[in-house]
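Each structure below appears as structure tokens.
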Structure I
Amino acid sequence: MVAIVEIAGHQYKVQKDQLVFVNRLAAEEGAQVKFDQVLLTEQSGRVQVGAPAVSGASVTAVVKRHVKADKVLIFKKKRRKGHQKLNGFRASMTEIQISEIKG
């Protein structure tokens, strides 16, 4: 079974036992989280599309760990002025494992 679910403002295509990195969730490691915003489900060729969400469908996941993403470098330069600025950013992410898809 495959589902498209909205998690922390982003849409992800997920299936059972898949590991997904999402924006930081306010949950402890090892905790179960449930997502009710399931936009689409597909099981053996039968597709259900929600408007905006599929009623009765949900995705359950287990929080594995909290990590930081790879560094994104921001480089700013003004030509002919000798001005350069380098800045970096690492987003806070949560790794979750999809344990169950209902719908």
Structure II
Amino acid sequence: MRILAIERPVAGATDTQFTPELRAAEARQAWNLYQAGVIRELYFHAEEAMAVLVLECPDVAAAYAALESLPMVTAGLIEFEVLPLRAYPGFARLFEAAEDA
């Protein structure tokens, strides 16, 4: 299942809490999840300091478990909005008229 995960700041988190060590640990764990095929795509929002991830997981619970392994989530500094995705079904409408003819 494809899942979109959008980073959200946690109230009260300060810039000084995002230490170089924590940032390195976050990158390392993101790499591990990427190598495991859990993170399929990883982006930063072009105008805001937040990550946007595309995950491949069996279900939403597995996505939350993977995200909870990230050090910044564990430290309570960020959280994610998780949106399960499905394939767009609207293209079928293109062929309905042809099937009726």
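Read-outs throughout are calculated quantities, based only on the coordinates presented, and are distinct from any laboratory measurement. Quick caveat: nothing in here was measured; it's all calculated off a predicted structure. Cβ atoms are built from the backbone, for glycine too; each structure is taken alone.
With helix-only ellipticity at 222 nm (-39500 (n - 2.57) for each DSSP H run of 4 or more, over all residues; to 500) derived from the coordinates and found to be -10000, which of I, II does the value describe? Answer for the origin of the read-out: II. For distance in nm of label points 7 Å out along Cα→Cβ at positions 20 and 68, which structure out of I, II has the highest calculated value? Largest calculated value belongs to II. Structures I, II were compared on distance in nm of label points 7 Å out along Cα→Cβ at positions 60 and 76, and the highest value belongs to I. Each of I, II could give relative contact order in percent (Cα under 8 Å, 6 or more apart), but the derived value 33 comes from I. Ranked by FRET efficiency 1/(1 + (r/R0)^6) of positions 12 and 84 (r between Cβ atoms, R0 = 25 Å, to 0.05), which of I, II sits at the highest value? Max of FRET efficiency 1/(1 + (r/R0)^6) of positions 12 and 84 (r between Cβ atoms, R0 = 25 Å, to 0.05): II.
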